[in-house]
Structure P
């Protein structure tokens, strides 16, 4: 029964093959499902959930060999991940996450697209700068890949925190007509239309909140929102939208924080990996990202087609789509009951049709790789 359940997802992945070899395709499916079943990324734990008669040690060697030898085409991966998103414009967030494992410092720069409160990753890279900030070229490289994949017309906004600033970066966004909203440090000066230059504290000396159109910050003309926060800090937003709308766009950045929580302690415990190779962690993120995309969409399918997720008194769902999907899949793969198989079949059939509809937009980018 479990083999039948697992084989259905292999058919789904065959729509956008991440590998030409059938054994590799099977491995990708098995490892992705192993991440979901185990809520873990350690090779031994994931390998325990492979549908194989091989010994655990043999499965672990197979996993290690894959991570050593196989090379993903990350554009192919991105095409598959975009399929997890709804049609229409996408709100993008850019951010980093990092952790240390012994002397190894893992530093990941990611761009995710917002989908019902959680981020679905599109592209990422591992930075080799001892957990330092990204630079403008790092960001331009990632965003350039997204532009080549989905085009600028599909980008509703790109949002970032105080790391993602600077004249060259803002100019790149403006030159490419990419709508943006970035949080600024309070130390940055603002030039108003009358050419007078002010600090944030000067502009907020008599008011707790102010909005400015067509002012200059970091040497680029944009709109600015300024606000004193209750903890004494300041919220300074710069972007291409009307100043009074910037706060609403900035709140969309929370989706990348939810994403990081979901792939770490609240989901797949990514920081538990013992990998000390940036290239291998970059590959591991392929499986984690696909697993998250599957869980979110299973949760959404359950909410729409099976039973609504309860709304609590505070107005939020009792479970996120990610958490609901993860729980359904882990219980279903464990028990394999008919109710789960029916939900799994319906989801895969619906999702496969959705992929086939979208594929016409990406066929020229898709290639079969080894």
Structure Q
């Protein structure tokens, strides 16, 4: 039996730090690309020896800004991974990219290196909001990069952020309709949240940054789902919309609670160890320089490798799986429900947050209202 898994490669470097971003990204003047790729390949080799899964089903280059890598560096990583593990047919290899003109020129090189799915971080389709979000590209540059991407790759997605400062329902409807007119197979549409430690956080706390109120954000969310459905890109996860069959297979691994390897500063993983079969949570050292030094000097970039209890796995399954529109297959759960949990699931159905469970419908599936209140649902279930 094939034991499949996904591989995430974290490239932590950016040209600048966006004020809303709480990802592990860093601005450095220069990077020794060859040394970094050597370290990534060393970690792939080490991880291969410790894990049970043997078949690679997707690779995702994220960041940071992985499109700052040269095509040659990307090819080295892909070649190393596909030599270490057997791969599924039509292996999905995704890369995040910024729409800057220098990076757009590299798209052909990435395709030749093996990348077959590109995700563009456009984030907004008006220049004022791009400036507010700290993005370096203009709308003109974004649309040019999107055109190049669509002429280079068979599979293209792009990201937008909504519920931006002072954004109205009418403005978002016009912008999203424009975005849907380009015919990409996939859109990632994220609601702006103010995360601790970001440049936006103190501005928000002082009242200098105003974003739509909760009820306004709810209407923006409903509009998003309605428009994407009408244009043939239905919601398949809270923030992701795709044509049928064009869903991101890599991210589905996360949401379906499959195994995945995370390599690079701060990257997380969930794998079954080969020596004992236990499922472990891995986290790599967050600081880029410390990660690279640890790989070189100690032979491992791991910050921690922790065996997960059945209870921890059960809660993680819910945290990830309920994000999906199709929800969770009850037969895949790592344990049965307690009586208390059964009562709470029934209450969620009564409140219109969870689809009714019947003999024919056995998936744990949130309603549209429940998806919007996911965090509250999880707190209620596991408090």
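Readers should treat all values here as calculations from the given coordinates under stated rules, not as data from a laboratory. Values in this document were obtained by computation on a predicted structure and should not be read as measured data. Cβ atoms are built from the backbone, for glycine too; each structure is taken alone.
When you work out relative contact order in percent (Cα under 8 Å, 6 or more apart) for each of the structures P, Q, which one comes out largest? Before the final figure, lay out the partial values.
Numbers: P: 20; Q: 16.
Structure P comes out on top.
When mean count of other Cβ atoms within 10 Å over residues 92-99 is compared over structures P, Q, which one is greatest? Walk me through the numbers on the way to the answer.
Working: P: 21.0; Q: 24.0.
Max of mean count of other Cβ atoms within 10 Å over residues 92-99: Q.
Which structure, out of P, Q, was Cα extents along the principal axes in Å calculated from, if the result is 74, 46, 41? Only one of P, Q returns 74, 46, 41 for Cα extents along the principal axes in Å, namely P.
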